[in-house]
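Asks: Alright, structures below, take your time with them.
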Structure P
Amino acid sequence: MKRKIIKIDADKCNGCGNCIPNCPEGAIQMIDGKARLISDLFCDGLGVCLGTCPVGAIEVEEREAEPYNEEKVMENIIKAGHNTIKAHLKHLKDHGEDEYFERAVAVLNSKNITVPALEDAGPLPCGCPGTKVMDFSKKESEQSCPEGEQSSQLRQWPVQLHLVPPKASYFVGKDLVLAADCVAYSLGNFHRDYLKGKSLAIACPKLDEGQDIYLNKLVAMIDEAKINTLTVMTMEVPCCGGLVRLAKNALAQARRKIPIKSIVVGVSGAILSEEWF
């Protein structure tokens, strides 16, 4: 089967081992002074190890690979002890991998091992508290603001495309707005008319690096999170068109086909065009 899985460039790898503790699944080991992927079965393809490699020797690719096997992974996790079990379960929860989480819990229950209590989802693996994954869509009815002010329609955190887990709960089966960074500053009614009831990801097609990562995340949102629709909001400036091209490429690569809408915003805040494709 084809799935996302890590690829390690042995020529770039300097053998520092930083990636090892960040892979509790046991997919990576140091062999002959180099980090090696020892089994497709153990790699979940979420790429937690990417940010820990100082020389950029690890990337995520899509290729033919054995299916990820949560039950086999748990054999390694359990041997490593309570803290590793807890870290692994939290890792699955933070990335919206509810099915794998349930399988892991089932393994623990079958072996009469206590399932660790998990706190609210914490920061993503980069360690920054600002990346703490939060889904507050269910609290929308509780939101209020002083009379005459417009309430925020944001349903989640984080929102930057590099930081969001593509299979987070706030994307599953939802309508997604992919907005260029400048859109919300130009469009005064962005929250009320375009964000309400939707999930959000923001990106700059000109200044952001890692466009291939953006592409992979959008494909995962379409195929795995099964987003319902995608609305791409860009500015009228030429460089913003890259975000629309990114969305079109993701749709072309995805197995599922969903409606995509392009909305172009003028620098003065007017809607210049709306088009489905």
Structure Q
Amino acid sequence: MIIVKIGGGKEINLKSIINGLKSVNDKFIIVHGANALRDEIAEKLSFQKKVITSQSGYTSVFSDEQTIDLMMMAYAGLKNKRIVELCQQNGINAVGLSGLDGKIIQGKRNTGIRVREEGKTKIVRDFSGKPQNININLINLLLNNGYTPVLCVPIIDEDNFAINSENDDIVALLHSQLKAEKILQLIEAPGYLKDKNDSASLIKFIPKENLEKVESEVEGRMKRKIHALKKLLGAGSTTVIISDGRIENPIQNALNENGTVIK
């Protein structure tokens, strides 16, 4: 079992990624983002997203009802179905689902996020939360009958509302249930960079026990990603490969462990 996490950046080479997956001789699940498409649609609709930073230093998009609508358009709509279309063109019988569908990804809505704004501490609540349960029966029904799940946000909360969540957390939860042998994370960089502005600063290997130190050294969204990697590695033995999703043959490149390998 392989979990393939495809970043939502504008430069991600989706055609080459999906083309490479048709040669993978193993069951796999795709989890994808669509942040660039979301921002593009938001601009056309004159919608201004709001990014908040918690007191602990983690950043996230503030998800009100309008933001969830936007996500349904970008993630569960256009991006998800374009990936399914590419899969079908490459002989991969894919089924595209958001976490809402069949309650395939169930979560718990955040009770509140403690943020610091204008020198004051505030508690803000939105439609976001943590994934907690996977509908493993539905996942196995698809996989065992030759279908490839293509999954995205939004997920569904305890009161059956659509909520935003982090794909890194979703991947960690999937791995806890499926015990994936490999997890490929395809991003807009050669791998994990010590200096995000210098591609030559690629760190090729990070031992699991070093993730705590790495998390303390980064900020913003990368801090959240490293925290999720800690949870992921704690959910069972696997190999995580963070690799370049912009190049030709990104799947084979990642399977050859080119990028950052975390074991």
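Asks: Quick check for you: by distance in nm of label points 7 Å out along Cα→Cβ at positions 137 and 233, which of P, Q is greatest?
Replies: Numbers: P: 1.7; Q: 3.6.
When distance in nm of label points 7 Å out along Cα→Cβ at positions 137 and 233 is computed for each of P, Q, structure Q gives the biggest number.
Asks: Taking distance in nm of label points 7 Å out along Cα→Cβ at positions 25 and 49 as the criterion, which structure among P, Q has the greatest value? Display every interim value, and only then the final one.
Replies: Numbers: P: 1.0; Q: 4.0.
Sorting by distance in nm of label points 7 Å out along Cα→Cβ at positions 25 and 49 in descending order puts Q first.
Asks: Right, here's the next one. For the read-out volume of the Cα convex hull per residue in Å³, for residues 65-224 alone, a value of 150 was computed from one structure; give its label from P, Q.
Replies: Checking each candidate, the match is P.
Asks: Taking distance in nm of label points 7 Å out along Cα→Cβ at positions 33 and 105 from the coordinates of each of P, Q, which one would give 4.7? Walk me through the intermediate numbers first.
Replies: Numbers: P: 4.7; Q: 1.2.
It traces back to P.
Asks: Thinking of P, Q, which structure, once percent of Cα pairs over 31 Å apart is computed, gives back 33? List each step's numbers first, then the result.
Replies: Details: P: 33; Q: 21.
Among P, Q, the structure yielding 33 for percent of Cα pairs over 31 Å apart is P.
Asks: If you rank structures P, Q by relative contact order in percent (Cα under 8 Å, 6 or more apart), which sits at the top with the largest value? Could you put the intermediate results ahead of the total?
Replies: Details: P: 12; Q: 24.
When relative contact order in percent (Cα under 8 Å, 6 or more apart) is calculated for P, Q, structure Q comes out on top.
Asks: Something else about it: Work out which structure the value 0.20 belongs to, where FRET efficiency 1/(1 + (r/R0)^6) of positions 161 and 209 (r between Cβ atoms, R0 = 30 Å, to 0.05) was derived from one of P, Q.
Replies: Working: P: 1.00; Q: 0.20.
Clearly, the read-out refers to Q.
Every number in this text was worked out from the coordinates using simple rules, so none of it is lab data. This structure is a prediction, so every number in the text was calculated from the model and none was measured. Cβ atoms are built from the backbone, for glycine too; each structure is taken alone.
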